[in-house]
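Below are structures written as structure tokens.
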Structure P
Amino acid sequence: MLTLDRGERHLLQNAIAHLLSPLDGGSIDAWWVPANQSLKALLGADMGSFLVPVDGTPRLLTEGMDAEAARQYPFRMPRLPGFVSLWEQQARLGVWNRARLYGRLRRTYYRSEYYNDYVRPARAHDALGLTIRVGDGSGVGAFAGVLYHHDQLRGPRFGPRGLQLLEIVRPAFAAGIDLYLRLGRIGRSLARLIDATGEAVLLMDSAGRELHRTPELGRLLDREQGDQLLRFMRDTGSRIATSRDVLESFSAASCRYRAGEREYEVRVATSDELLDGRHRAVLVTLTAAPGSTPRLEELRARFNLTRRQAQVALLLAQRKSDREIASELCISPHTAHHHTEAVYLKLGVHSRAEVQARIGGILDRLHS
């Protein structure tokens, strides 16, 4: 019968809680590292690793193992007589140590090239593992698992207790991996759907971390001041997604950005649900702004306005409030008010209605 003291129960509960919540931390490292640390301490292991398909490629995420050994591990499993696949054997057992995995072939395993040229130099002496199937086929990409080692050849051994502990966490690990992979498939489908629009779109979270960009956005960034424009899209998306005051006051989550001779409209849409308990999904689209450049240049020349003041003047002529102007131009309401006062002064007016009358007539005559 397995008995755990208070500290061991705490480590086990923490590991299970983390295994069941692969998205809470916002990254794969924030998921597996704390769970692995809890289990490693509980098992008394020197090295702990998770085998996880990342973007369709098997990766050994590890603490303690040499980086080169970790990179090679998933692809260097030995071939022994009577074994169709060691991965299949591991998954059939569920939890295993070398005695259970190799059985009567354990001596053959210890004489193998794999053990002597790879396992021993990696100091992965005693082994304890948990393996589940996550896909079709027999290659390493069809499996996920956890793996623990002692780094001393004649040191402690895991024994039956370690197998029992991994049996306890196996359902939580399987559930966490399933959620991680399913959401990954949904994400890839969403990316293909966004790409199919042919629009310049950035998908990110509210912390500004990029999740996907469409090919059209990539091409546009190559043509323009890419770094500055991308930074503007990220900053604008994060600010709108995280500011309740902005979301409540803006009539539309959009603003303008000028790159060289071109002006773009940046629109931001955010999800109501949180991606990982903390951050929202944010969709930022970039389109060429309606052709207002000639109108702006005419206003600037006629009234000695700056480019920003000319933009504000056009919006004032549409009877937009300072908050709406702030939303449109991605500036603060205080800055918008400052520009409004400057426009009133240069146009010699005192209200939005007067701006509309003054500008509207002039532009109509210029375009007639």
Structure Q
Amino acid sequence: MMKCCIVTGSRAEYGLLKPVMSGIKASRTMRLQLLVTGMHLSPDFGMTFEEIEKDGFQIDEKVEMLLSGDTATSIIKSMGLGMIGYADAFARLQPDWVIVLGDRFEALAATTAAYISNIPIAHISGGEVTKGANDEAFRHSITKMSFLHFTAMEEYRQRVIQLGEAPERVFNVGALGLDNIRQLKLLSKASLKKLLHFDVSQPYALITYHPVTLEKRSAEKDFENLLKVLDDNADLRIIFTLPNADEGGRAIIRMIGEYVQANRDRVSSFTSLGTLKYLSLLKYAAVVIGNSSSGIVEAPSFRVPVVNIGDRQNGRIKAGNIIDVANSVQSINKGLRTALSPAFRQACSKVINPYGDGTATGRILRIIGETGKIGSIKKEFIDLV
């Protein structure tokens, strides 16, 4: 059987990859290998490897890599530790394919180790642009080390080809996040209230805010502006999901904790909601606020208004339910008022998600299966005519 090793380092990434993992696990021709790393193994981020095991997946390798700091130096050192661990893990597993998603530093380190180990790499979600984050360069670097490419839309496919990749190895399959929306039976409001101890029958905002890693401004200052806006809209209930392990992320986590303590009557936060609870909350939210890719990719399927703050997601294709705002109090407040207005909500009801039809998993597995085991990862740079 063809051994397919999936690498996951964050809760959001796992949620997206889960349908692919399930598909490989059920396959008669593929064998799932699972390498878990990064935030999954950190107490600060919920030890979410336990959720993976509860979902019935066997973890073949755990690679500890995260340091406790969130400075640039700690991220660089974490990547170095990760590469050491990945080297040993790949030597033991001897996979026929390594499958990675996206653009995080954990994925970049894993891809580098796999490439040097002469293991073919299948990359999901290449060709996208996020001008405000380190992920921009990480994503394109992963593309150049990968052999197969699965993009979320045709424009992104063309960008991967522009990077010199052979068109016959680049496939527009749609965004994986839509597969979960199509396949999962989402929770009712009553079930969410019972599970989360939060009344979702009243209007609430779902907020995920990550540091903008390529900007010199303080992540704390930018996030403070968002908190001031939330104070100005005290009738709106709030659910925070915590940011990733990026530079400046722990400062935002601390600020969220303090804000929850001061506003316990209307604000809650969760380290890890899991895919089912998160998508269910997304479905019923009055508004989504922050700078997470889920607001760009998944939220349009629910026709929920999104206030997208700052530059982190600049460059991604966006549906009509998304309002781009600057990091200032005035701009966020204006965007939030627009998002909550009856006229804009009515406009959102007609939005079509541009990121596919929720059938990416089947396409990915079919293409990897048809490609089979390959003897060499050598490839030519294809110049544009």
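General observations
- In this comparison of P, Q, the computed figure 1.1 for distance in nm of label points 7 Å out along Cα→Cβ at positions 78 and 118 is attributed to P.
- Here the criterion is distance in nm of label points 7 Å out along Cα→Cβ at positions 230 and 326, and among P, Q the highest value is seen for P.
- Structures P, Q were shown, and relative contact order in percent (Cα under 8 Å, 6 or more apart) at 17 was computed from Q.
- Answer label among P, Q for the case where P(r) over Cα pairs in 10 Å bins from 0, in percent, for residues 102-205 alone, calculated from the coordinates, equals 14, 34, 23, 18, 11, 0: Q
- Read-out Kirkwood radius over Cα pairs in Å, computed value 25.0, structure in P, Q: P
- Computed -15500 for helix-only ellipticity at 222 nm (-39500 (n - 2.57) for each DSSP H run of 4 or more, over all residues; to 500) - originating structure among P, Q: P
- Of the structures P, Q, the one that 15.7 was derived from, the read-out being Kirkwood radius over Cα pairs in Å, for residues 182-333 alone: Q
Only the coordinates and a few stated rules stand behind these numbers; no lab work does. What you see is a predicted model; the values in this text were computed from it and never measured. Cβ atoms are built from the backbone, for glycine too; each structure is taken alone.
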